[in-house]
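Since every read-out is calculated from the coordinates, none of them should be taken as a lab result. Quick caveat, the model's predicted, so the values are computed rather than measured. Cβ atoms are built from the backbone, for glycine too; each structure is taken alone.
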Structure P
Amino acid sequence: MKLHNILISYLALSIIMFLLSSSVLAEERLKMATTTSTENSGLLYVLLPPFEKEFNVKVDVIAVGTGKALKLGENGDVDVVFVHARAAEDEFINEGFGVNRRDVMYNDFIIVGPKDDPAGIKGNSASESLKKIAEGKQYFISRGDESGTHKKEKELWKLTRIEPQGKWYLEAGQGMGATLQIADEKKAYCLVDRGTYIAYEKKVDLVILCEGDKILFNPYGIMAVNPKRHPHMNYTYAMALIGWVTSPQGQKIIGEFKKEGKVLFHPTAYQ
């Protein structure tokens, strides 16, 4: 199965490269909506340049929460979407807004907080950790922006049967990096993807207090906006990018991307 997928990616890339090399004279532009975690982590700064050089295209990145990224795709404002909220991605595909979704990589969510851990969550499950934070009315900073991280947080709160509200629960309405820094300033707890935390680990005093719960699994997927819905979109280059990030070259870049010697994302295109 892995060999089959590799051959398909190679064939798709070869065909697209032939078509593009015979027709492109000036640099093309491709619009990609993605999550703040892929940008904040620094991954895009190593993953996109080889693609841009190979295909003579400039990728214009719009880094927002997953909900906003999918909305941009729904409206035809971008050509490709690279996000991490599988249920929302499946709905996007099923409603005909996107096509050709591929798994790209995964990491996991973690709950971070002050070193003294006033809520005493260390070693607990994700839902139990949130219960303790709520019961102790300890500061918790939420993305509050319908991002993939915010969607996961709401899923966790639903499991606790707690509706978070009050002065202890604050919604940042910002990207993951900014939210993490606000949590650091408030000495608060925060749900964050591991990739962004590793990228910001030296900038904040927050430590990992909850990890390893299977519900914290965080997969990423990429898909093209449906050209039947939006004929103006750059479908050829969108498919080229999908082929690139899921090709052996793209997956190698993702797997070897590290900060402070730590792997941020694990490639999954051939699992």
Structure Q
Amino acid sequence: MGASMCRHLVDAGFRTTIYTRTQTKAVSLLEAGVQWANSPREVAQASDVIFSIVGFPHDVRQVHLGDMGTLSGIEAGKIIVDMTTSQPSLAKEIYESAAGRGVSAVDAPVSGGDVGAQNGTLSIMIGGDQDVVDALQPIWERLGKTNVYQGKAGSGQHAKMTNQILIATSMIGVCEALLYAYRAGLDLELVMRSVSSGAAGSWSLSNLGPRIIHNNFDPGFFVEHFIKDMGIAIAEANRMNLSLPGLALAHQLYIAVKAQGDGKLGTHALQKAIASLSGVRWTER
């Protein structure tokens, strides 16, 4: 996702410097004239606005608060934007650490997966100081179709948790419905034509349903990353004394997907685990 998002900024004429832990993933960007840095700190020193999108909260912490992180050598007046789905508490910690250095920090997790990143149609949920967020509007417009300011630092992450809770439970419905249609002997593509445009329609059904039908479980978003997101949401729900049984069930089902060796597949690989509960080998049907 990060490579596609960076490409949009390059195409818009922004001078860009990048760092990734695996440089080979950035070859196409480097060939397009993007400058390479040897650490997040060097990116921060070379840039006015610093974006990050990584895997897990511990990665976010290292990128921004580590010894060679962005805040280790950044100048006052710059802006940090973390687009990773991460902990609201960590977003607040980065915001406060940045403020102590005269730097602004924004949390801006995204939804839309690999397709949204490639097409520049992501939904971006943004937390931080509104004047800073407003100043970045030309960048938001290049990356997303829906860019909404949610409130103070951490609010973007809370909005993303809301998004992930919705996806977690809706994916159970998508997978169970397709399994039912298959066992009933229906043509799955014909069923999709009927239900995807009605009241049961959803982004997950329209975009991931066809992949499920054709046994294409390549990741737009990794199962193991989704498990991380649900874990954050469950921890936040516990802190707020909320009972979310649907989320808890989805979390357990996705742990089963990972236990079956499919943690690197896309979130729609849930279909394989749910089918297996009924003795159906989905990819061999």
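Values for this structure:
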{"read-out": "Of the structures P, Q, the one that 1.03 was derived from, the read-out being Rg/Rh (Cα atoms, Kirkwood Rh), for residues 76-179 alone", "value": "P"}
{"read-out": "Structure from which 18.4 was derived, mean count of other Cβ atoms within 10 Å over residues 140-147, options P, Q", "value": "Q"}
{"read-out": "helix-only ellipticity at 222 nm (-39500 (n - 2.57) for each DSSP H run of 4 or more, over all residues; to 500) derived as -13000 - corresponding label from P, Q", "value": "P"}
{"read-out": "If distance in nm of label points 7 Å out along Cα→Cβ at positions 60 and 84 is computed and equals 0.7, the structure in P, Q", "value": "Q"}
{"read-out": "Comparison of P, Q - label where mean count of other Cβ atoms within 10 Å over residues 44-51 is highest", "value": "Q"}
{"read-out": "Computed 64, 38, 35 for Cα extents along the principal axes in Å - originating structure among P, Q", "value": "P"}
{"read-out": "Highest-scoring label, criterion being relative contact order in percent (Cα under 8 Å, 6 or more apart), among P, Q", "value": "P"}
